[in-house]
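Listed below are the structures to be examined.
None of the figures in this text is laboratory data; all of them are computed from the coordinates on show. Bear in mind that the values here come from a model prediction, so they are computed numbers and not experimental data. Cβ atoms are built from the backbone, for glycine too; each structure is taken alone.
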Structure I
Amino acid sequence: MKLPRPSRAGSRWIPPAFLAAVLVGLLTAACGSSGVRVIPDTRSVHDQLAPPVLQRLAEARALLAADRSLEALALVQPSADVDPASIVYPHFRQDVELAAARAFAGPLPGLDAALPDESPEARVRRKYLARLEQPAPTQVDLVLAARLVEDSATAEQYLERAAAAGPACAWIEYARAFLDVRRAAWTDAQGHVAAALKIDPGHMRARWLECWMLARASKTDEAVTSYETWIERARGDVRVDPALVLEARLDLALLRVLSGDLGKARALLAEVEAAGGTNARHRMIEASAHEADGDEQSALDAAQLAEKLAPGELLPVVQQALLHELWLGDPVAAEAAWMRVLALCKNSPELISILERVRARVHLERLERTREAAAERAREGAAAQARP
């Protein structure tokens, strides 16, 4: 189950982030409730940690953010003051192991040396799958193994075994919802999120996914309220991945752009930048905000910065092509950008690449027709002037 990660440390079970407004289309506000306004603290044994453990977790997160993964890993080894049923703690430790495995090939605390030609992900996966060979793997073992397997069907089997191995667990339902999102089974995903929140109304991962799904369903007002509640609740909670908070802030900024609240969108983007969270997606949303404000040149500058931050990514180039063609009136630059889109799409099986390849060809054909029509008008004008 190969899952996207928004940070160098890694954070699995996170669906692909929202695209910039120019690429997702306009989301329209939908009728419904006013969104989530209160998130209680979790009372689940899977997420509660004693104050000394929370302090250790905070220190490890700081080390990981500073690219000191080996020190972070030494700090978050299994300890007697962590409940054996805890998932939030070993969940983070697994991310630290992934970061350390990418940085060091030799033996690490709790992790064997890499085998020849073994990827860091495979190295960590080998450790967790070995635990499943025990006579009675625990619920925690099965949940953590499910995070790392690449095949969704196998992950679902592990989660089913985890559900049978212990009491009701919000992490299991959240993971199932994530897998539903991966296969675009939205009704199933909503059901599993609801199940997770019934078990633990304070489960922050499930609450985050609830926000994301509200936004995807074009329930903009509800999503804005829910995101604001979630972000405020996550403030200072070291159990919540900072990368997830960053993505939530960017999601909220995009929703603000789409609803026309450009001032609030810019404020959010400024907060993210001040916190050192600038990435390609940040610049793409910034470009969309400039575009909505009628500042096409600043929009283009931001889209170009996005491409520099994520070379080889399609969407910043698509954004530039649309800006050149539709707003800046530069067909030559637009054609060059669409050609780059085609080059990036070449041989890619991803659905978005196929769609963008079609879009690039449509736009290139339109630009060609426009150029031919202009040339024809120029010939007719020259012929008219040449007549006696």
Structure II
Amino acid sequence: MRILIAADGPNITSGYGNIARNLGKQYSKKGHDVAFLSFQLLGGPVKEYETGLPIYSAYPSLNQIVMRKSINLFNPEVIIHIRDPFAHTPNYFPQAYSFQEWKGKIKLIGYIMVQSDPYPMDVGLALNNNYDIIAVPTNYSKQVLERAGTASNLIKVVKPGIDTNIFKPVKAKKEDYGVTSSKLVVSVGVHDRPHKNWISLLYAFKSLKNKFDDVQLFLNTGTGAYHIEHIITVLGLSGSVLLPAVYIKEWGIPEEQLNEIYNIADCYCILSTAEGINLPALEALATGCPLVLTEHPNHVELIGNNALYVKTSKIAPGVWSLDFLPDIEDASEKMLEAISKGRHNPSPELIKQISVERFAEDLEKLL
């Protein structure tokens, strides 16, 4: 089968890029003819890029015209689109694009992440016109889309997965990453999205240090939506917060190194106000790291009782919804509890449940 995966490029270490790359690997191994429709690629198709895939091509997709040319060049039987559905609505995405012209010619599957509720109606309705099947990670996501006008019979729940051959328990040393404290809290996410809520995490970490001083925070992000360095200085956390630039020469941490960082962590904490999946939480879970998360419905459904959840209220103003605001003091208490519990060995059943192999098989049934 000829499968075109439309997403962040397979060489991009975003959540969507990681999902696309991992699915591409699995489907290539199964004998499918896989290519990528990359939203970051310029020029012609790129052959055998440096991601370790068997053999594949990446085609550019900057706008509707370029997308049309790339799709016609590869001539797929299936397109799997992994991106926020806002890309189909001009109100939310200036260079909106559509798959409608391929309806009935190519099987169109959207793997859609739903972060917040209520969802804009024009976005929910646009999904009906762009896809034959809409796959979502959780039942919560399905319900939100149904309320926004997406046809219920089009929506299937397919839980995500990660590469558990990379993210797994390994031996690693804190000192190799510049950690000088006995305990380490880790958090990973993009720098330019306000919903990652780095401000609350830094304030919660400050409160944690008031209770237990021998701890540092590795924050795999940077200044963007928030001026991280300023808040670190204001809170008197200089030397207690490690940012990638401190010891990583290039921006972006290879997955094998990120796995080591999860393995030296005594707690993984994210206080995001909105989340579609939160792949880093699954990655940290696969290494045996204790999790502290916002009590967002997607977190609770995907992680279950494998995390400590911070008291959370649906009161944070978003662009088109009320999002989930965590309690800072409770977050510091939950981090202290997680650190006290210690790391654990994840069960084989859990690893299978969150693996990309299981994810790829479940999604393949829809092809």
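Couple of notes before you dig in:
- Identity of the structure behind 2.4 (criterion: distance in nm of label points 7 Å out along Cα→Cβ at positions 241 and 313, calculated), options I, II: II
- Which entry (I, II) yields the derived value -10000 for helix-only ellipticity at 222 nm (-39500 (n - 2.57) for each DSSP H run of 4 or more, over all residues; to 500): II
- When Cα Rg over 2.2 N^0.38 Å is calculated for each of I, II, the greatest value falls to I.
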